[in-house]
Structure 1
Amino acid sequence: MKNNLILSGLHFDLKDGHKSLVSEKMEKIFKHEEKIIRARVELEHDSKSSSHKDEYIAKGHLELKGSTITISTASDNINKSIDDLVEKLDRGLRRRSRLRRVKRKQGSLNDLPFAA
């Protein structure tokens, strides 16, 4: 199955190196979760940021069955922003999986016996 990855740049010209880096890093995410419908990555350059001289923002949206995971990171280096974004998306997927497992194992409150 071909991974559905949408990559866009805002106020920023995407080079082939950035495209290949993002697709290579996102392969890790697609391997961990096969139920991803679509992944959208937006890379943005903010030259008028108050906190940094030049700030690069990476936003990631993972569309899954039932929910969407949206994460944003910012740093002064585009490669660091991409790395942080992929790490946070991976963490978000693991958290989602863990919460689903806990819900499944806990069962419902109706199964508990009432105290007399």
Structure 2
Amino acid sequence: MSDSNKLTDLSYLRSLTGNANDKMAKYIRMFSSGAPLSLQQLEMYSLNKDWDAVKQTAHALKPQAGYFGAKGTEELLKEIERMAGDKTDLERMPAALHNLKEQLDIIVAELEESLKEFDN
């Protein structure tokens, strides 16, 4: 996949870590294991109509997506946070969470591919 088609851009992470591969790898591994758990929580909270928990979880995941330059995902999380916080457009929540899952799957795959480069 060409860089222009990727959902991630590691420029900010490189800046944040001083381009230290070990630190970048640590952040990537934390996100790769934590983001799917956050998604499961979002889905559960949404099914239970616990909109405050949806808002809090989306809010916590949003900057993490930003660390990896996933601006579209960051925007989607802002929208999920807004819908849950305002308790409006909730009929769109299942589709938004499905879209988030698809994006997170791609992001994690891209980040896992980046890890291979660090190991060389």
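We did not get these values from a lab; they are worked out from the coordinates using the rules stated. Since the structure is predicted, the reported quantities are computational estimates derived from the model, not experimental observations. Cβ atoms are built from the backbone, for glycine too; each structure is taken alone.
Structure notes:
- Between structures 1, 2, the calculation of Cα Rg over 2.2 N^0.38 Å yields its largest number for 1.
- Label whose coordinates, when distance in nm of label points 7 Å out along Cα→Cβ at positions 76 and 100 is calculated, return 4.0 (choices 1, 2): 1
- Which of 1, 2 leads on relative contact order in percent (Cα under 8 Å, 6 or more apart), largest value: 2
- Ranking 1, 2 by mean count of other Cβ atoms within 10 Å over residues 68-75, the structure that comes out highest: 2
- Test item: helix-only ellipticity at 222 nm (-39500 (n - 2.57) for each DSSP H run of 4 or more, over all residues; to 500) calculated as -14000, pick one of 1, 2: 1
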